[in-house]
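Take a look at the structures below.
Here, each number is a calculation from the coordinates, and none is a lab measurement. Everything quoted here is computed from the prediction, not taken from an experiment. Cβ atoms are built from the backbone, for glycine too; each structure is taken alone.
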Structure I
Amino acid sequence: MKDFPEVNGWTVVPLSGDLDDFAAREVTQLLDVLVTGGAVRVVVDLAAVGFVDSTGLNALLAAARSARAGQGDLRLAGAAPMVRDVLDLSGVSAVLRLYPDVAAACA
């Protein structure tokens, strides 16, 4: 398992590429392992993500539910305008807090 940086008690998970059906499976598995392993305060860095589809959104929402069940939270940071539009239009941004960058998400 790859080590992820911790900032102010938040585990930062940088993602890159497209968060589509193929990648969503890996992201779901990764976030599940982190959360069940005790990292219930997670910031997903979306700065290098260029595209998100419904399976990617579901992966993020499932991880957030798991983190919250463990008395934690999942935050999203650094989404590019096109990704942010998808988060807004899908309603995900009403459920998951969006921050302009990792520093703001970990504050």
Structure II
Amino acid sequence: MITSGEFPGLDLPGIDASSSLDDLGAVELQHPTQDIDGDGTLDTFSTTGADAMKVWTDYDHDGIADHVKIVEKDGDYAAWEFHRHPDGSSEWVRTDQGKLGN
């Protein structure tokens, strides 16, 4: 798993809105802190740094992030979904990207 000094003590990857997640596999969410879908189960971990806010969410509660959203200080944003395929392969698929204010 990729680690980032941006998240001390956490194994979340250091990515930005322009990142390609082609080589990024499953990302484990060990300690979610928010219940983003209101079902009573913690499923999301958010970080806010000097350059961006990142929101990692595990909607199916299997411990692996299903979605990640990034909004950068300059307005760039992106979102990805994690897909597992029947053949055992997996990939992150970009679902949105742009710049706020345009």
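Quick check: 0 is what I get for helix-only ellipticity at 222 nm (-39500 (n - 2.57) for each DSSP H run of 4 or more, over all residues; to 500), calculated from one of I, II. Which structure matches? Among I, II, the structure yielding 0 for helix-only ellipticity at 222 nm (-39500 (n - 2.57) for each DSSP H run of 4 or more, over all residues; to 500) is II. When Kirkwood radius over Cα pairs in Å is computed for each of I, II, the one that comes out at 13.3 is I. Once relative contact order in percent (Cα under 8 Å, 6 or more apart) is computed for every structure in I, II, the highest value turns out to be that of I.
As an exercise: mean count of other Cβ atoms within 10 Å over residues 56-63, calculated from one structure in I, II, equals 20.1. Which structure is it? The structure behind it is I.
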